[in-house]
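These notes open a run of structures that come right after.
Here, each number is a calculation from the coordinates, and none is a lab measurement. All values derive from a computational prediction rather than experimental measurement. Cβ atoms are built from the backbone, for glycine too; each structure is taken alone.
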Structure I
Amino acid sequence: MRAALAVPLAAFAAAVLLAAAPAPPPPPPSPAPSHGHAVEVTVNANAGLGTVHEAAYGANAAIWDSHMNDPEVARLYNRAHIAAVRYPGGSYADLYHWQTHTAPGGTVAPGTGFDAFMGTLRRAGAQPVVIANYGTGTPEEAAGWVRYANVTKKYGVKYWEVGNELYGNGHYGATWETDDHPDKSPAAYARNTLEFVRAMKAVDPTIKVGAVLTIPGSWPDGVVAAGDSATWNHTVIPALASEVDFFTVHWYPGTSIPDTTGDVAALLASPPGLAEMLAQVRADVTALGGRDVPLALTEVASNIGRNTHAAGLFAADTYLTALENGVFTVDWFDTHNALEKAGTIDGETDYQDIGFLSLGQCADGVCEPPLNTPFPSYHGIEILGTAARPGDGLVRASSDEPKVAVHAVRQAGGDLAVVMINKDPATAYPVRLRYTGFAPSGRTPVTYTFTRGATAIARAEQGDPYTRTLPPYSVTTMTVPAAKGPKAAPAPGTPTARGDAGGVTVTWPAAAPRVAGYEVYRQVGADAVLLGTTRGTSLTLRELEPGASYTVNVLARDRAGRLSLPSAPVTFTAPTPPDSTCAVRYRVTQGWGRGFTAAVTVTNRGAADVTDWALAFRFPVAGEQVRSGSGGTWTTEGRDIRVMPDGQTRTIPAGGSVTLGFVGANEGAYPSPTVFRLNGTVCSTL
């Protein structure tokens, strides 16, 4: 909710920007102690995670920001490879009328009109992501904007959203998003958004239009409001998935508590949780919408240590985590924002300014750095351009040290880039790297490093491909040249998966004519396990573990025996037996961000009664747990849950059912269990 109106309207209108002196540099760090043993880093170039999109690195710009079109901003966008910029800014989107360049109730700075914005993007080499006004606008107004942008001005604006955070329109209680519609329910948003999509695409059928979803673990995800039959996502997805081109989510982890470091450590540990949240959203979209609609993370920022070095580490880790998990654009909120309250966090001055460029403001005798000075969050995004560019392939990497996050990229030219993030503020970590599916050459790697206190990224050519020492609190990218040799076959096209009682059939487009065959691999951690080979373009996988999640890639092998680059991944859940003697329906009935309730209905399909039964299942992620249950005795061991009957549920009659319930807690994602066993028998999952 922090992103709603990014700057309080009255406060922003009254703010006076003072000439600011640079903040004093931090004292030089003391020599860092080194970690005792080498961190093991594994990179598997055969385990593909998708291709870096043309709009991968993004940011937000806002019409209340009088400096959004400074020439320096365009230069800094270009330097950080910012390829997509979202406009007109957070919740202002649902106030803004593009024809008159007005936002009733808000502040519109001079020089921030649409044409001026497009001029900045053209100088930056970026493209816009435009938010159509759902809250106080109409489908006709949105269609008129498409016409002006793409027909009259021929700007070629490709990406459009319908509204901002409309779940904040008061329907669930809190009101930060302007919405003049008399019906503010998710069903009304879905119904009206269809009108927007159809009106906008009638003008230009080539545009891509997105709609708003909630992200797991953040209110009001999981909430069923009075009068509704389902949550926001479970209402919006089935209504819109067939007609929209992408869905949007926002993420703001962390809690601002001045003069603490523990929350910073939690913030830096949060990106793996984002991966689980995105997986849950994607699974819901596929299950409820019938197809894998792309996702866009159109607002993200840290809510603690915003202007400290930790925010740069968080930005780098978050962008790559999102891109590895099916997101095509990640947009930092915001380019500029405002000094909220200066304090000390993690030993550094923090202005609580959520922008990645300074506005040069002063308050209570404390001044930000001069206007348009990059904060660490900017550099955390900037350094990613040294490793991953559009068209490069993301591949699986892992570390055996939780404080060292690792990502890897197979670059279009064949070299491999490894991004290593040391989240420990005091300890340097020696690293030992191991490669699968990639052969380094004898040439010296090129490294780029962003360290605490630095105002620029340092470049060096040094060392070897197998060892490295990561400075404390640093982001290091290392590009390892590939050994020269004949070019392998191109990667197969994106596979699809379809399951039935006989197994799961994976199908993909053919690769080049010189392909001798194809191999299907399952990703298991940083390893790739061969599931089968074929000369055709499909393979049926049998004897899969019921209810298990599988992420697979297809690789082509040419006549000389060389493997291609991996295809994009496809993720599926192996089906449970359709003819089991038991069936289970699991349904989340309510949620509130950090907790939920669920009902579990167990049906006896057998010919005899089942007495003194035991039901067992496992939560897909570690952040889920049972707090209390009804209908039986609930026991928990880690992620494994076991339920024994009470007096009223002791017997499940033949053809009959019992319904159990529990109150759960969650940290972030709370995906539904996929396999249930009744007295050891795998049940059909309904």
Structure II
Amino acid sequence: MIYDKLINPKSIVVVGASDNILKPGGSVLYNLITGTFTNDLYAVNARGGTIQGVKAYQSIEDIPQTDLAIISVPANQCLHTVEYLAANKGVKAFIVFSAGFSEESEEGAVLEKQLLDIVNKAGVLMIGPNCSGFFNTVHQSIFTRPVPILDPQGVDIISSSGGTITYIIESAMRIGLRFNSAWSIGNSAQIGVEDILEHLDSEFDPQTSPKIKLLYLEKIADPDRFLQHSASLINKGCKIAAIKSGSSTSGSRAASSHTGAIASSDSAVEALFRKAGIIRCFSREELANVGAVLSMKELKGRNLAIITQAGGPAVILTDALSKGKIDVPEMNKDLAAELKNHLLPGAAVSNPIDIIGTGTGEHMAYCIDFCEKNFKEINGIAVIYGNPGVSNVAEAYKMLDQKIKASKLPIYPILPSVVSATKEMDDFVRNGHVNFTDEYALANALSKVVSWTPPSVGKMEDVSVDIPRIRKIIESASDGYVESSIIKELFDAAGIPQVKELVTDNKDKAIAFGREIGYPVVAKCVGPIHKSDVGGVVLNIRSDEHLSLEFDRLMQIPDTTAVMIQPMLSGQELFVGAKYEAKYGHIILCGLGGIFVEILKDVASGLAPLSFHEATSMVRSLRAYKIIEGVRGQKGLNEKLFVEIIVRLSVMLRFAPEIKEMDINPLLANEEKVIAVDARIRIEK
């Protein structure tokens, strides 16, 4: 698809132009006139005359040859208008504002399909329909306002929603983000987010192209293309942050496994973003703040100094940074004493450095210089400076401006006085800076950025998984939940450590196996899916007599076909599961095991196949990671082996798409071993 006439048109026509700037056709014309477009601009309105000072043609038949057409007419007039302009006026790109298509009704969907056929047959590009437009540094063909400050090195933003893109831009403008382009794609009849990412990827120049992309997505039509081009852009030096809405499920659906109950489209999105290297956000403000952090110097480490004019915000910031695994290290006592000599009485200097409310811009500037020169443990500085009514805020912000530009470290400004220092804050932002008005928002955004993991697309780890054997087992298995013997074969082929076990309907064999492996043992019914729900799991069986009694009881449980005997092992229960999602492939989940999988839902997701780096990132993102790492004198678990098991399973699943659901729950882990104790696999060919 050729984007040139959209990106850099030599002429633009607004069909449905209006003098009323509260109408889309009037508002877009106003934005074009007052914006940066300097080439030929035409308007079409049945009344003719002039509209906002631009000559208005009464019919599309009367206009000159044109590169780009903006269509703001009723849906039932769109087809003829687009077809005529493409065939007779040389229009190569269309932006269709008009609503009343697939977003409204089945009839509208038919109309949209006809419109798509017209543009595809003509070989032209179309944004929309039902969109709010497009802008870049050349032209602002968008009907929403305000149009932000434009900068060739500003942010590129793509949004499924016209209203949402406007609100995100407003949030971003308030904190100082500048924009290079905005794409409101509406119904994405022809051009979707994947197409735009492909275009940005193919045209990317490391020297001149903007490096930050923000996305608001309501659908991902082609996950493979999305992954390919977003990861490619990131590998070329971009950073991408995104919101994906519509990922929750309405209520709990019945499911036959733990994975089925907790895996959702949200898990698929999480996995896709992790593999692509996309920073996931959940609100407009968060997306804007992440974009602001990305626009600054890179924080090369996890240690911050905090220079503040008020104690409370510094405490809030310190707590929030800690949650995001960013440290506020204490300053050396000798250094702190030296710094204190240059500040007002009452100042605190251990870090956070509180210059107190009457501290001036000079005090703030001295602290910045002192920290950068002497406080070698830090990688960046956060500055909280507002207007308590007893300092010259304008002068302080001028000094902060100079320090940010001169410093080798990133300096994060938190300027909270949104009422009493509005003008000074606006001037600061106009000087090319971003501003975080809330310290928690900065900490949250910064923690997301420093926790970023690079893309892992196309990486298949070289682990010894017997793929031919796995294919042979799958091909010979029947649909549905497979027998434990098949699971054992699959895990043997994948190199998954397993507990020694016997599955039998013969009590004498069960007792003989119990003696062989040594008591205590565990007995489980085979057949029922959720064994614990039907009393089908018995722990700590310590004698032949006890095993005999429990064997008879378990065999009486409805749907039970046999009993599984295993040694009684101890350790922390872990969980790994997988679910096949159409278009995405296998979503792999990991977390704590046992009943806590569904109760706590502390799980991380990844998209198969997983690299070691990706699987490690999943494990370490768990809220319960401290248990795996070791806490309060308890030994940690064998994290390396847990990660290896996750990777091995991901490789196995990559070659076994027939496996639709899988649970290993639990894996029993200690500091030495991680062993699969119980598992379920459902095959659907």
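A value of 0.40 was derived for FRET efficiency 1/(1 + (r/R0)^6) of positions 89 and 273 (r between Cβ atoms, R0 = 25 Å, to 0.05); which structure in I, II was it taken from? It must be structure I, since only it matches.
Upon calculation of helix-only ellipticity at 222 nm (-39500 (n - 2.57) for each DSSP H run of 4 or more, over all residues; to 500) from the atomic coordinates, which of the structures I, II produces -11500? Corresponding structure: II. Across the set I, II, distance in nm of label points 7 Å out along Cα→Cβ at positions 153 and 561 reaches its highest value in structure II. Consider the structures I, II: one of them gives 5.9 for distance in nm of label points 7 Å out along Cα→Cβ at positions 49 and 617 as calculated from the coordinates. Say which. Corresponding structure: II.
To test your reading of the models, identify which of I, II gives -0.25, -0.65, -1.03, -1.42 for log10 I(q)/I(0) by the Debye sum over Cα atoms at q = 0.05, 0.08, 0.10, 0.12 Å⁻¹ when calculated. Comparing all candidates, it corresponds to I. I have 0.00 for FRET efficiency 1/(1 + (r/R0)^6) of positions 129 and 409 (r between Cβ atoms, R0 = 25 Å, to 0.05), calculated from one of the structures I, II. Which structure is it? Corresponding structure: II. When relative contact order in percent (Cα under 8 Å, 6 or more apart) is computed for each of I, II, which one produces 9? Considering all the candidates, the number was obtained from II. For the structures shown (I, II), mean count of other Cβ atoms within 10 Å over residues 169-176 is largest in II. Work out the source of 3.9 here, i.e. which of I, II gives that when distance in nm of label points 7 Å out along Cα→Cβ at positions 33 and 521 is computed. This value belongs to structure I.
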